[in-house]
Structure P
């Protein structure tokens, strides 16, 4: 089946192009650009067509917490947000730490989810940081990366061995740069606001300390290493040194740490509680600048669904995290409207760089690439109502906020999986 998107503003982060043109797809792949229209014609009416978003670090509630998010609802939220590939975390209940659990997860995803699902697997059994998982068997079973999520491996010897094994197989390790002792029990970033609110705080140095620790082990092992979130200016020099030394290191950041700051938790609003906690405005702006310069490679939603019971608690006791699949693109467009990023830079961080990190052919509008596409209007204004989100959980910090930018259609391998058009 052939489809041609005409009169589209094509955003290709690989070539850096941003121009009006057409795109032809056939049998699920891109076959031509700016050629004579054939097959089904979709007139984009000057709206923007870009590679589908690849979101690294998505939490799915299956198995064990299906009441928070199922494959079906996560897929619907992803498609509505222009996300065509979810790279899922292993911190399920129970964790994905055996080939059998991974196979169950992949089978459920294939049967119920309308977008691509690429699972990570745990580094240690039960994510306890003690006994290594069978990295080779898990990779053979389909794990695209290995992580213990927000529970960093505390034992340096264990982590060093894990990195050595991963390096031998060219496997990707995804780390969480927060010192587990310094951040234990923390609910906010330490400082005047945390003290005023009476909340247990964690110093931004906890991020730098853990990052320096893990980068030292990366240097010793030669492993491929991705930091799931870097959120403080104090940690950037360590990242720069690692790259200057030729280490295979990349960095990501959640959209919430790019668009919100520590003052958003005033009033003890638990929908603004994250791990790591929201940072100062100076840190937020430093992260935006680092993203624009290429120091930070990837933007993710860090989609973490939590039910009402776990959020409607005193701030220090409430669960951390927010849903983000559906709000990732409109929230990220705030950076474009503010003049911090171009659309090409934005989709490099949302699509191209995640694809390169994982060795995927997606994330670009090149001939032969998968026809995973998002059509959007960056200028449509609206007030976000969390009750309209497709996620089963509704814990978004953007509820009631004025947003700008809507997804109009999402295609996976040339098949439309969501759309207003």
Structure Q
């Protein structure tokens, strides 16, 4: 078998530089919360394929479901020849999604496709052109979703011009309040600011949709206070704006609940899903109000590979694992353990300015000093490198790349979790020295 060095040389010749790589190694095997490279080096995985593996690498239910489906058929195209697993998956997700109203779902391949289709539906329904997104948001890399994404480098730089009628509002980033206020004395003014936003930037009557992540992913795991989403919901209702919640990274147990928006007890008009929905298989979807999703004409929604049979089978197995194997309870437990440890780390290490998130979807924002809150970008990069050398995969995020996030599989053992956290603590000491 080839070693990492020779494979890196082949990658250099055959693959463009654009796709970024966190770990300069090649996987040979993965199981649960561990990855083994081609040289036999083992890593504890706190990245989960960027939030794709809530049920872990090669979950037995998922592997068995894929094998069973492969013995029947691989692809017919749902638009040509339907299959039951697509319908069953829609039924189950409809039942799980928040809201006391009838729902429908359809499936695609990637998170970006789900976002694009949700926007299409909102525009079709409202006959309005504009979409309001938020600072620090990430929604994808296609033309429309790249336009909706906030961060310039590396996602947007040099790739313009962008899609029109995208407007960006401040998000509830309490640690770095865009309005210069402080919670809770602010009364969540960033949500109320939308009313003023409609005066200064785009008329509410022109807005088809408000697109928002319940916990911002790439933006730094920014987590709004309890009052935020109820206020946004009320504003959307007031002006007839479709509320789209992007649950691509936050969904399916990542925050200890099936959907993160459940923490705020708010029912969106549409939810976009992907990543951990299918346990490592490429599947995304849009779930929402039945009458809303029924609005577009026949043939207006879909795609050749959307809701592929293998992916639907895997997703049904993921739902079984979440509902029958206690993974949601495990997520809640993980969240409590992680938050306790991260708060201990914050007390020990001045570099940790903020600890935030929901459930096991938590992050540490690293700063040069707590008074100025100057982003400690280089130290975050050094921590990622230190952990990698010690056998732990972690990821940085945030507009300044100074936020360390945790996306470990929910099936991680207590021993693996403790080992990973100990490596993080040692790394924090090392970058402090």
Structure R
């Protein structure tokens, strides 16, 4: 008789530590950019562990890495679980990696128990989720879901000057044992475990978040063009000051958007001034705005409000205003069938949980366009992520992995 599958927490914690050593930073974080030598080392380590357990390994043309444990019926589409292995330049050891390694632990736990699922289960490590080295982020899951093509990004240049096409080819060549297939194949469902990257679960002392939706996102780039002039000799009435226009616009939208809607998010992330001299009125100022909301109509209304405020601020300062939409990602809702499987698993295991909307976009958002999908969140200390101080307790790692194992068993039995 088969044993009951169980998470080996010692093995999982050791895996987290070993992968954190690949690209480790002095402050305890990880610097493992997508398609870099460090990323290739992490992929190689995961593949070697898979081969050692008798699992099959393949890649696709976007360098998404897949590990497959066969089920009873090879004709059934596999269940897909996993996340990503790349990091921010000063990222933490849990973002992405915890989801990928927990998914691999699911395969190992099933193999330990010699339990055969009805359909195959595949673990995926998606390419370039973070977008910190190459833009856009979520490249691998976009290619998998048909929301983008590798050829469209081949000329993309990394922050270190390398071309995506060259680094992608090098990454695929680095693992010649793994067959390369076209991007995208049929799956029954997808489940991604991830750290929350926010404070809600920790604050409410709830170990599992059942993610039912992902906020929509729009990235705007605003440019005010005025006239560069001497800081000391130009009176107010002669100034066409784009910095004054930018400051006024930012102040208005910061005061008007988030305070009026608790679900809204608005962030000014980057500001540049040209020529950038201390004693010169800038000739041009450019800044970015990241706006997010779970409701598409509300997101569009915020974009319109931002646009009107910026144009009005530019007109008041006699500056030309340019507004470019750089990212337009509609909100996504996850499949009730998959979120119900997470709910049922938590109930059976006696695990406290709550429904959540993700404020960040993840690979699951794109996969949800082609297959039923959902996410499991676990708490992170103080809600800190994309930071070397990122931390998840051993207890929450275990609870998250146990939940993912139970969900995988349910969905792979269908």
Determine which structure produced the value 0.10 for FRET efficiency 1/(1 + (r/R0)^6) of positions 114 and 162 (r between Cβ atoms, R0 = 30 Å, to 0.05), calculated from the coordinates; the candidates are P, Q, R. R
From which structure (P, Q, R) was Rg and Dmax of the Cα atoms in Å, for residues 82-209 alone calculated, if the value obtained is 16.7, 47? R
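Every read-out reported here was derived from the displayed coordinates using simple, explicitly stated rules and does not represent laboratory data. Quantities reported herein were computed from a predicted structural model and do not represent experimental measurements. Cβ atoms are built from the backbone, for glycine too; each structure is taken alone.
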